[in-house]
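Student: Structures are listed in the sections that come next.
Values in this text are rule-based calculations from the coordinates and carry no lab data. Here the structure is a predicted model, which is why all the values come from computation and not from measurement. Cβ atoms are built from the backbone, for glycine too; each structure is taken alone.
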Structure I
């Protein structure tokens, strides 16, 4: 009797799930089950199998073997359509709202059964139901607002309402807090609590381990496609989670103390664009310089002004002692400047192309001889950087979309290393990658600095910036408030400056 009740309380059971891709065993005999109304955290290093398991649950990817039960019913064939009908909703990192549609239209997109009069769409009913949902979850947005005008935080919340409107019983949230401000994160926590009250099950994927203790009832840890442990959050520490997900003790990255070059690499004098105003900045050769600020502070836009994405309205940029005016990214690349963008999938990679082609995109000219591409040289150099950066891939001919987030980030880096850039602009380098890959990535950046490359890092992770940067500039509402030099680096003062805009 007790066992039967226990089984009935399982909204989801995945038993013996296995999945292989060419050259990769993504999942091996994985068991994963969740109770109704539970918030289950799902974590693991990049490539552990989290995304594959959730794609199988959503019907976007077919399992090789194993059984899936949703609400007690075995799903012999699971595709995207019957997964939705069974109550599964997935909110991916790349949000799916259509910018040109209103909030109400996005909430009920392809879900019109309750907002129709016969064959006709009832716009009044749609707006009323949207208002009711927005009010129920205390989201202060008009249903008539265009999705393109929403903040990242509100876009995330509207994605959740889309799932609720579909009567979802299981909602998968993939890195939901990656781009949220503190206030937006608090709103997310409030909504997760409200969903839990409604007995809606949440599967929460995040690389920010401290969050797991804010949101989760329990945590499942995967490693190399296998199930390692499922534990109550009350019975595990962050250090134990790290050890289980990496398979060994993690080494922490610490910045090496070194003599700073006195040679100036880059200067910004009163640089103004549509997003930033009168920014002054001086960075020495071989320096790793951090830029910190809250969401919308203008931190990314500083990089865009240097790289030629945002036109400079006034002021000037001096690079290698010469005035520089990049009209577009192409002119910046020709000068030896590279950008690792915040959104690697949309702006840094061509996902359908293989590793070798992505890695050689920016530096293709160096492989030309009499107008012909020397493919053997491209393959050899790509293999060299795959080894040097420890990129985990079955081969350089594999499409980059098949790699984990951390390995995709390394492919973006390899593109600029092959191009031999002297100035590297890096925007949110560790977003969506695991704790082990973070330390690896920062070691790579420090090694580049040791070899004479100048690096500017934008990050919302202050502790990480403090561990790698020799100086940190703080942005607030489009203005650079202060640059904290090496002997001034103090987390409390930097945070206070970023929040208040005062020194």
Structure II
């Protein structure tokens, strides 16, 4: 028989639930409080679920007057981070207490986008929607890891040569002083091409799913393949990475089952802006690689992560996305790659032909050209899982825009290493300006502005306009 304490707790919760609608009306100044928007995908589930069935949601909290996003975007990075956290604390305080009393589970703060994520009973969603501070309620959806096409390894790493990266290395710039980040399935830190390049410390690895919190790990291999193309060295006999002198950090947004929830992605973005939780320490990466996308919504503009990307860009962090693998049809762009703020990368093969599966423009989010750039992404050799360090020959050859994107991210790392005072936006612009035109003359919606040429971009940044890299080498040889 339940004790008096248990009965009181149950009775108290019953009273809260029975009086919530009336209380919410009074709090809003009347019985007809404006309800927050319930996302259509969430409503579909509510239509078939029972009131006691649980589901994960993200609740967008309305900003207070004076804490809108626009002014925050203009602040210095430390001030922006502090402002975002203060905005969330101020506007979420009462609502957080309200949902905690309602018995929700797995409550987490998404201060970057002024939201809360939690698991809640379906029957409480309409009640929560009527809370005065609620702007919108969305289903905390999940995405799958992009598929990888494997093939036999090639002895020649044509993809790195094609971008001009080795020529930049010969000038003394291989990524030193630059931190790159990956949002992916994790990274196998035991891989010989990656282990010494991890920045290390508690501010260099984050698992929002809380499966592998202490040390970098990768259950799938996708993130390890991407990171190999970014910073891998030559431990396997040939150079596989664009910026072998750079250091990496990582967010494991995908769980071990290969799924990433919207809330995990939001948490990943906000961690990247402030890895150690102290706005006064500048430990954010210079550029972030994202080899994932909302593939099931190809051809649509889904803005759910646009605010995250805008804030990272406003903080001076480069944000690169794989264009997606929804080609060859036109208008097959994928979010978040098709946001105007994202740098989208399509894939070409060693014959400089666009990959059949590479997503095409025009962009569904009004970006003038999609993708902006292309890079090698067909049968490129890279690192793979080591089975805890027990597999020394841990390399594979893979295909997809997932593996084109890190070429561009790595190119930005090389340029940042050579020009540390340059703004990331300027480095992105010069990569576009110096890209090698492919396909239809001028920018197009297959190849964008063309194939990256980081060597030519280096000389453009240095001010040697009109002096091509090839001519410069010829003069040196004399």
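Student: Rank structures I, II by mean count of other Cβ atoms within 10 Å over residues 51-58 and report only the one at the top, that is, the highest.
Tutor: I
Student: With Kirkwood radius over Cα pairs in Å as the yardstick, tell me which of I, II scores highest.
Tutor: On the way: I: 24.6; II: 23.5.
Comparing I, II by Kirkwood radius over Cα pairs in Å, the maximum is at I.
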